[in-house]
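Pasting the structures in now, so scroll down.
Computed from the coordinates by the stated procedures, all read-outs in this text should not be read as laboratory data. Keep in mind the model is a prediction, meaning the values are calculated, not measured. Cβ atoms are built from the backbone, for glycine too; each structure is taken alone.
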Structure P
Amino acid sequence: MMEKAVILSTGDELITGRVVDTNSSYIADKLCSLGLEVVAIFKVGDTKERLLWALQRGVELGDLIIGTGGLGPTADDLTTEVVAEFVGQALFLQGAAIITNPVGTAPGFRISVGQGKMLLWLSGAPREMEAMLKESVLPWVEQERKAGGEISTCTFKIYGLTESRLDDILKPISVTEGARLSFRAHYPDLSLRLTVRGGQGREKNFKELRAQIQNLIKPYIYGEGEETLEEIIGKLLLEKGWTLALAESCTGGYISHRITRVAGSSTYFKNSAVTYSNESKIRFLGVKRATLEQYGAVSQETALEMAEGIRRAAEANIGLSVNGIAGPSGGSPETPVGTVWVGLANDAQSDARLFRFQGDRERIILGASQAALNWLRTTLLSDQNSSDAR
């Protein structure tokens, strides 16, 4: 039964620090989403001895071993040769299944390494690896796991809880035999995956556990499966027939980027304004100079006028604004780095909320974007529920 996975990344550039290994984290994230436990990640240079060692350790630890890199035509691309030696074959891997590379020239392969364990190897180029993983590997893994026994799974996307707090809330749940809860923290996201295996009674057990989880953490669940927060917001806007406009300061257009990377967003997204300076807030959003002078650029009052101004200028149904201090400088004892105000304006309300984030500049921007979008989501839902009630 395929339960444990090991990831191998090869290349001298990875162990010298010249290139950051993003492949292993991407693969681990996708495997965890399918309910596998990633027990080890190895990074080794382009030498035969090190690669053989990593393969041996991978087979000892995992049921599924996925490697990347070294499939090209250059002298240091040793993967096929070393794997052939490892499985006791000639240079050509007999019995290996080809994994097609839809965006590159070097295909990968899948081969048994004995004891029911499988070795898969993919291109080291991130774009090629992601395409191979998505189109060939993940569907195969999912099918193999189902063939190993009946399985029911679901993944909850969560906002507003830490991993430790989520663990505390779920302690009343009695996880029965064949069931497993796994957490995956990837800031600012937190995912909870429920996996239930078994035959008779499996589906009933799965539904009961799923309902228990929903009852305990329903206010914090923003989605299920692989759907992103911006995709969910897009669907809600389409359902309501509403349009959105954004005014950003400290996030520098990142929220607009998240909204517009969803296909079809032009249907509901009107425009955005990145207004860093006070003058741009006055000129493009109609923020009052007196407001900026009295309360400052990072304030509830400014966030409100930004949201109202962009909504008015874009003639949108809802306006969302963000101002704050992303750091590392610019903070004060009264307004420290990580202070963020989010404003929201529509026909029913104009409001602003204060958030405080920790970490470096990128982390604060990411956290601010998630907080703003989640508030937008809950606003759209509350308005939808009010309309349904009427």
Structure Q
Amino acid sequence: MKLRIPSFWMKEICQGACVGSVLLWSGCASFELTSIPEGAVLFEGTEQIGSTPYPFEQFSGERVFTVKKAGYVEQDVLISSLDQKSVEVRLDRVRTTILNTVPTDVRVVRTGDSKELGKTSLKLALSRSEVVVLEKEGYQPFPMTLEPNKTYKVKMEPLEGFRAATFVTSPAGALVSDRAVGDAIARTPANISAEEGTEFEFSLEGYQPAYYMINKRSPSKVFVELIPVPTVTLLGSSEAVVYGAGGGDELGVLPYTIQIREVRAFEVKQQGYYPKTVTLSPDSPVEVAVELDPIPLKQLRTQPPGATVARIGKREVLGTAPIALLAEAERLIEVYLEGYARRVIGIGPDSPAEILVELQPLAKDTLVVDELQRASITVF
């Protein structure tokens, strides 16, 4: 059994030894513990006993002190009764402890309280040693002790049945995910350990996804070439508007550039022209010219001029003659002017470009009950 004598007794014991028998207390001595810088706090075990410079008496045996000062690395000092009577401790400033791992993104967990200190690559300001364990899914845990102001590089070992590989893509920065579960893992370049048979997906904006299945023959470094998504530009009139086919949203105006990952259909529209549907695929040329066919425009004049032109039944007044009318399909319109008999005319794409409608005046004693009753119908 080892007896520990409190420090405040030692001074009294040593002072008594100087008065008493020299033979009995021949090991008693006075010591001074100093530090650079001064003002460090001293601990003996868990007890704070003073600060530097620290004078004390010791008659035999050994004592262990812990020297602490904010911003400096803690230091343990063992002092024996046979040592020099003046002991100086030089404290190192706390700088940076660097921990790098292959792969990166490894959890660093303190063993004592299971607290996560961070993930690699990691920089720590340590004033004392830390016992930690490195953890990452698919790799064996790695216990180690981190010392202040040191740099470490650790290569993690994959679990049995797992395979580790460094994935590099061109271009870099592709997101790597487990294709089976969809979980994002890392961005390239990345060192990944996974069970054999795991299939990875590599995705990057503007590029087609790529895939790789890890197996027992996989090399330690896997290179994946990403292929750009084909880009197609629709060319044509700057007044033409592009829509998604089938009543889709407005997408933009020509010229319109879009990435084509799969077969897609678009509708191009312009006032005065027939709409056109354009189907694109990844194999389409980089530029596709869209030529719209104009809707036939018919010039309608009346004699006398100034007659009102409307859709049949006056549902929509189109304007006053002379007027230009789009004839994208067969349609009936009314032409009327006060004091003249109404005319209903039919026009269509095949009608002549110039149409003259002659109105006949009504007799002064004619009573018109039904406006269409006396109207004449002519198809141009």
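Of note:
- When distance in nm of label points 7 Å out along Cα→Cβ at positions 71 and 343 is calculated for each of structures P, Q, structure Q gives the greatest result.
- Source structure of the calculated read-out (distance in nm of label points 7 Å out along Cα→Cβ at positions 87 and 263, 3.4) within P, Q: P.
- Structure responsible for -12000, with helix-only ellipticity at 222 nm (-39500 (n - 2.57) for each DSSP H run of 4 or more, over all residues; to 500) calculated and labels P, Q on offer: P
- When distance in nm of label points 7 Å out along Cα→Cβ at positions 31 and 63 is computed across structures P, Q, the figure 1.2 traces back to P.
- At a computed 0.10 (FRET efficiency 1/(1 + (r/R0)^6) of positions 151 and 215 (r between Cβ atoms, R0 = 25 Å, to 0.05)), which of P, Q: Q
- Each of P, Q could give Cα Rg over 2.2 N^0.38 Å, but the derived value 1.18 comes from P.
- Comparison of P, Q - label where percent of Cα pairs over 17 Å apart, for residues 199-294 alone is highest: P
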